[in-house]
Structure P
Amino acid sequence: MPKKNLTYAKFEGIVQAIKENPDVIYCHEVPGMQIASWPGYPTIDMKKVLSPERVINTGIDEMWYTAAGIGCAMLGIRAIVDHGMNMTNALTWDLMNQWVSKVHFMHGGELSIPAVFIIPVAPQEPGLAAQHSEYEEDTWYMHAPGFKTVFPTTPYDAKGLMIAAMRSPDPVVYLQYGGFRPEPGDVPDEMYEVPIGKAAIRAEGKDLTIVSSGNGMPQVMEALPRLQKEGISVEVIDLRTLHPLDTETLVKSVSKTKRLLTVDQSKYTLCPGAEVIARCAEAVPGAKFKRIAYPDAPAAAAPEMVKYARINPDYVYGAAKVLLAKR
C-alpha cells in the first residue's frame with residue numbers, strides 16, 4: 001500500500017472530497033499552509049484546486065478568517081478553516097462554542113454550518129513557550145455537543161476522517177496533533193471514508209483494555225509489546241472520534257476484560273479518559289479503572305519538567321501493572 005504522511009493524506013482527502021462537492025472555501029493564516037507535497041505524488045496547492053478567490057489567507061488574524069468561513073458555511077458554501085498555529089483555537093473559542101456549535105439548535109434545526117475546523121493540538125515539546133504548548137483542545141471540543149470531534153492518529157485515518165468530515169452536514173472539529181504531521185503510514189490512493197463515531201481496535205486482548213486518543217496512542221503502542229512479552233493480553237482502543245464517543249465498543253471491551261486504563265496527553269481533570277471511564281463504570285459493574293494524563297498544571301518551560309510531565313510508554317506500562325494487581 002502507498003506510504004504518505006498525515007499532512008499529505010489530509011489534503012488528499014480534501015481534494016477527493018471536493019470532486020463530489022466543488023462549492024468549497026479554504027481559510028488559513030500562514031502563507032504556504034495550503035500546499036502539501038509527498039515524494040512520488042503531485043504537489044497539492046489549494047489555490048490551484050479551488051482558485052485563488054476561494055482560498056482566504058489573512059495572515060495572523062484568526063478571528064477574521066474563522067468568521068469568514070462560518071459566514072460562507074451559513075450560506076451553503078462548505079468551509080475548511082485551517083488553524084495553523086498552536087494557539088489560534090483559544091482565540092476563536094467564543095465564535096466556535098457560542099455560535100458554531102449552537103446555531104443549528106438555536107434556529108430550530110433549519111440552519112446548519114457545513115464546515116471543517118482543523119484545530120492544531122500542541123506537541124508539548126521543550127522550547128515552544130506556554131502559549132504554544134498546551135494540549136487540551138480535545139477536552140474543549142469534546143465538551144461542545146454541537147460539534148462532531150475527530151482526532152486521527154494515523155495517516156490512513158487522517159484521510160478517511162477528512163472525507164467523512166467533508167460529507168457531514170454538521171460542523172466537524174478535526175484535531176491535528178503537531179507531532180503527527182511528518183509521520184508516514186499506509187494510505188490508499190482511492191477515495192474512502194472512516195466513519196465518524198467509530199473507534200478502532202488496534203490490538204485484541206482479554207486481560208486489560210487500554211483506551212487512548214491523540215498523542216497517547218503512540219505511547220500505548222510502544223508499551224504494548226512489553227506487556228505482551230509478560231503474557232498480558234491487552235485490548236487497545238483508539239477513540240478516533242471524541243464526540244460522539246463509540247460507547248458500544250468501549251463497553252463491549254471492558255465487559256470482557258473487566259479492567260480499563262485510559263491514557264491521555266491532555267490535563268488529568270476532565271480528560272477524554274474521564275468520560276470513557278464514567279460511561280464504562282455505569283455499564284460494567286465490578287470493573288476496575290485507572291487513568292493517567294498530563295498533570296493539572298501549565299506546560300513547563302524546563303525541558304526536564306516537560307519530559308517528566310508528559311505521558312510516555314514507561315508510565316503506561318507502570319499504570320497497567322498497577323491496575324492488573326487490583327483485586
Structure Q
Amino acid sequence: MKLYSGFDLHANNTYIGIEDEEGKRLMTRKVDNDPNQILQVLNPYRKDIEGIVVESTYNWYWLVDSLMDEGYQVHLANPAAMQKYSGLKHGNDISDAYWLAEMFRLGILPEGYIYPKEERPIRDLLRKRSHFVRLRTSLVLSLQGIICRNYGVTLKSNDLKRIREDLVTPFMAENEDLQLAGTASKEVIDFFTHKIRQLENAVEKKVELKPQYEHLLTMPGIGKILGLTIMMETGPIDRFKKVGNYSSYCRKVDSKWTSNGKKKGNGNKKNGNKYLAWAYSEAAELSRRFSEECRVYYNRKMSKTNRMVAHTALARKMTRAAYYVMKDQVPFMPEKLFQ
C-alpha cells in the first residue's frame with residue numbers, strides 16, 4: 001500500500017499527516033521540531049511512504065536534510081504556486097498537512113527546487129554579503145544627506161567608502177554634533193566595508209565559477225562576486241524552461257492584471273528570488289555606468305519614462321542575456337540583446 005505524507009512546518013512544531021492511495025487519512029500528529037521525534041513517528045510507516053511533502057518555509061533546511069539523510073523521498077512544495085483547498089469551511093494546520101499530501105497523491109503538487117545541502121553554506125555567505133552591502137548603502141545615503149543639507153556639497157559614495165582617507169571629518173569639524181554624527185556613520189561604513197571584503201575573500205577561496213557559468217563574466221556589470229551570487233542563486237539553469245520563467249524568478253517582469261487594456265490589480269511582486277533581483281539590479285547599475293550599449297538603452301528608456309522604469313528595463317534585459325549565456329554557454333553578445 002502506498003502512503004503519502006504532508007508536513008505543515010512551523011517555527012517550533014510540525015503537523016504530520018499521512019494518507020493512503022485512496023486519500024483516506026491514517027495518521028495525524030503534532031510533534032516538536034526535533035528530528036528524532038519526527039523520525040520516530042514516521043518509522044512504523046517507513047516502507048510504504050512514497051514521498052513526504054514539506055512546504056518551502058524559511059526554516060525547511062534542517063527538516064528536509066534530516067528526512068533525506070534517512071532515505072525518504074522528499075518534495076519541496078512551492079507555496080507561491082499552490083492553491084488552498086476550496087472545499088473546506090474551516091482550515092487549520094491538520095488540513096494544511098493533508099492538503100500537501102493530497103496534492104502529491106493527485107500529481108498536482110507545484111514543487112520547488114531543493115538546493116544541494118553542501119552548497120547552501122556558501123550561498124548563505126554570499127547572502128550575508130549582500131545584506132551587509134545594503135546596510136552600508138543605507139548608511140552612505142544617510143551620510144550624503146547630512147553633508148548635502150548642511151554644507152551644500154554632494155560627496156560620491158565611493159569617496160565615503162574609502163578606508164585609508166577620511167573625507168567626512170573636514171566638512172564637519174566646526175560643529176560638534178554634526179562631527180559626532182559623521183564620525184559615527186563613517187566608522188560603521190568602514191566596518192561594513194571591512195566585513196564585506198572579508199566575506200568576499202572567504203568565498204573566493206572556497207568556490208569557483210563552474211564552466212557553464214564562466215561566460216557570466218563577459219557581461220557588463222558582472223564581476224566575480226556577482227557572478228558567483230548569480231550562479232549560487234540560480235542553480236541549474238535547465239530548471240527554467242523559458243527565458244521568461246527565469247526573468248520572472250528574478251522578479252524582473254511586470255506583476256499586474258489587465259483586462260481590455262486596463263489595469264485591474266497587481267500580482268505577487270515578491271514571487272521569486274530576492275537575491276537574484278538584487279544581483280541583477282546591481283549589475284544593471286554598473287553596466288549603465290561602464291557599458292556604452294547599456295547606457296544608450298537606458299537613456300532611450302529614461303527619455304520616455306523615468307529613471308526607475310529605465311533601470312528595471314535594463315535589469316530585465318540583463319536577466320534575459322544571462323539566461324542564454326548560461327543555457328547556451330556562450331559569451332555575452334550586446335548586438336543580440338539591444339538589436
* Among P, Q, structure where helix-only ellipticity at 222 nm (-39500 (n - 2.57) for each DSSP H run of 4 or more, over all residues; to 500) as derived comes to -16500 -> Q
* **Comparison of P, Q by mean count of other Cβ atoms within 10 Å over residues 200-207 - largest value held by** => P
* **Highest-scoring label, criterion being mean count of other Cβ atoms within 10 Å over residues 112-119, among P, Q** => P
* Highest-scoring label, criterion being distance in nm of label points 7 Å out along Cα→Cβ at positions 176 and 272, among P, Q -> Q
* Asked: mean count of other Cβ atoms within 10 Å over residues 96-103 computed as 23.4: which structure among P, Q?
  -> Q
* To do: Match the computed value 1.8 of distance in nm of label points 7 Å out along Cα→Cβ at positions 16 and 168 to one of the structures P, Q, and report its label.
  => P
* Asked: Which structure, out of P, Q, was distance in nm of label points 7 Å out along Cα→Cβ at positions 48 and 128 calculated from, if the result is 4.5?
  -> Q
* Structure fact -> percent of Cα pairs over 24 Å apart: greatest across P, Q for structure Q
* Structure fact -> Ranked by relative contact order in percent (Cα under 8 Å, 6 or more apart), the structure on top of P, Q with the greatest value is P
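Since every read-out is calculated from the coordinates, none of them should be taken as a lab result. These numbers were taken from a predicted model, which means no experiment stands behind them. Cβ atoms are built from the backbone, for glycine too; each structure is taken alone.
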